[in-house]
Structure P
Amino acid sequence: MKKSLFLLAALLPGAAAAEGIALTGKVGTLGLGAELTAHMTETANLRFGINAYNLYSSETESGVDYDAKFRLQSASLIGDLFPIQDSIFRISAGLFYNNNRLEMTAKPTGSGTYEINGNNYSAATIGTLTGRLTFNKAAPYLGVGWGNAFAKQSGWSFALDVGALYQGRPKFRLTSDSAACNAACQADLAAEQADAESDLRSYRWYPAISAGAAYRF
């Protein structure tokens with residue numbers, strides 16, 4: 001998230017020159033987040049936000065069981081347009097730095113083996129089997145929302161956003177740390193990896209839904 005903090009520092013001088021500043025705390029499908037909103041015109045705002053959260057679960061992918069950690073880490077620059085006069089409805093578009101990723105460690109079966117691409121391997125042959133699912137770092141965003149922190153002179157207001165990130169085709173990497181995983185073993189890992197990517201190819205959009213409270217200074 002260091003990149004997010006550098007981006008925030010770069011945007012602060014421009015935000016200070018805006019017609020007003022508001023801070024928002026939020027929770028949603030991208031985790032816990034905070035936003036700095038600058039009031040640019042009567043019909044447009046500019047938002048910079050950061051989001052983070054870790055989720056833990058057990059997953060099964062192509063017949064292999066994993067302990068999984070889903071790391072949510074993102075930063076956003078979003079422009080809001082209010083198309084209806086005196087309304088809090090907004091149309092939003094922007095760009096996310098998308099560092100969301102899924103990190104997995106495989107668990108052997110009760111007999112101490114892994115089934116990879118239909119073939120069984122001992123835990124000693126595979127060693128530690130890890131999977132990593134990543135997405136495009138640059139993710140365009142489109143959405144709608146309700147809430148305008150600058151609809152009144154100061155104080156609290158409610159914010160709701162419903163949209164989606166286009167994160168591209170997911171990329172999955174499956175690796176063994178054992179030198180005993182020979183050429184045939186590596187070929188099976190590659191086949192398993194390709195099969196998992198095929199199963200995940202439809203997850204190109206990620207829902208970005210959040211609710212929060214904003215305070216205008």
Structure Q
Amino acid sequence: MRAVIPYKKAGAKSRLSPVLSLQEREEFVELMLNQVIDCITEAVIENVDILSPSGYGLEAMKKARVLLDEKDLNEALNSYLEEEDGPVLIVMADLPLLSPEHVKEITSTEKDICIVPGKGGGTNAIFIKNPSKYRVRYYGSSFLTHCSIAADFGQSFEIYDSFLAGTDIDEPEDLVELLIHGKGPAKDYINRKFKLAVSRGRVILVPL
């Protein structure tokens with residue numbers, strides 16, 4: 001079994017720019033990436049690949065194999081799947097609430113494919129037992145698309161519905177969830193810059 005993590009550090013997470021500078025965003029995504037790698041390896045998946053269009057920020061990476069591919073996300077991942085003949089777990093790099101237990105449950109599915117939905121119709125992870133019989137199509141409502149692709153390929157699939165595994169960090173309000181539910185270096189980094197407060201009955205992020 002292999003796990004692959006699509007990753008791009010340069011100019012990362014532009015939607016967090018209202019609260020984090022470019023340098024802070026790049027530091028933050030690197031922390032999230034390493035936390036996801038550690039989560040996967042703790043779940044006893046030893047073969048972890050990082051798929052990136054650039055080696056920027058990955059020069060000293062020792063925890064995973066770095067594969068460079070300048071094609072867009074879908075082309076790069078589908079090329080990767082074409083080369084694999086064993087099970088593959090695709091995991092996004094911005095999932096600091098993901099745990100080894102989640103990974104174990106996702107990869108223990110009895111179905112051909114397990115799909116982890118993200119916020120707003122996205123896809124946070126996909127476990128594919130037969131990579132030659134599946135292709136990915138991210139962007140837009142990719143969760144529904146990935147369910148349809150499984151059906152089109154005649155592959156049985158399971159939906160892994162989890163708040164923590166389904167929380168990807170894209171918007172400033174997502175940092176609230178990280179501070180409430182998270183742990184580890186990514187949370188510690190944000191905790192040094194923000195605190196939680198209540199406004200109009202909702203928890204919000206406030207700079208320190």
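Brief remarks follow.
- Structure from which -10000 was derived, helix-only ellipticity at 222 nm (-39500 (n - 2.57) for each DSSP H run of 4 or more, over all residues; to 500), options P, Q: Q
- Read-out Cα extents along the principal axes in Å, for residues 53-156 alone, computed value 66, 25, 17, structure in P, Q: P
- For the set P, Q, ranking by FRET efficiency 1/(1 + (r/R0)^6) of positions 77 and 117 (r between Cβ atoms, R0 = 41 Å, to 0.05) places Q highest.
- Computed 28, 19, 15 for semi-axes √(5λ) of the Cα gyration tensor in Å - originating structure among P, Q: Q
- Among P, Q, structure where percent of Cα pairs over 16 Å apart, for residues 133-188 alone as derived comes to 57: Q
- Highest-scoring label, criterion being FRET efficiency 1/(1 + (r/R0)^6) of positions 21 and 69 (r between Cβ atoms, R0 = 30 Å, to 0.05), among P, Q: Q
Bear in mind that the values in this text are calculations on the coordinates, not laboratory data. Values in this document were obtained by computation on a predicted structure and should not be read as measured data. Cβ atoms are built from the backbone, for glycine too; each structure is taken alone.
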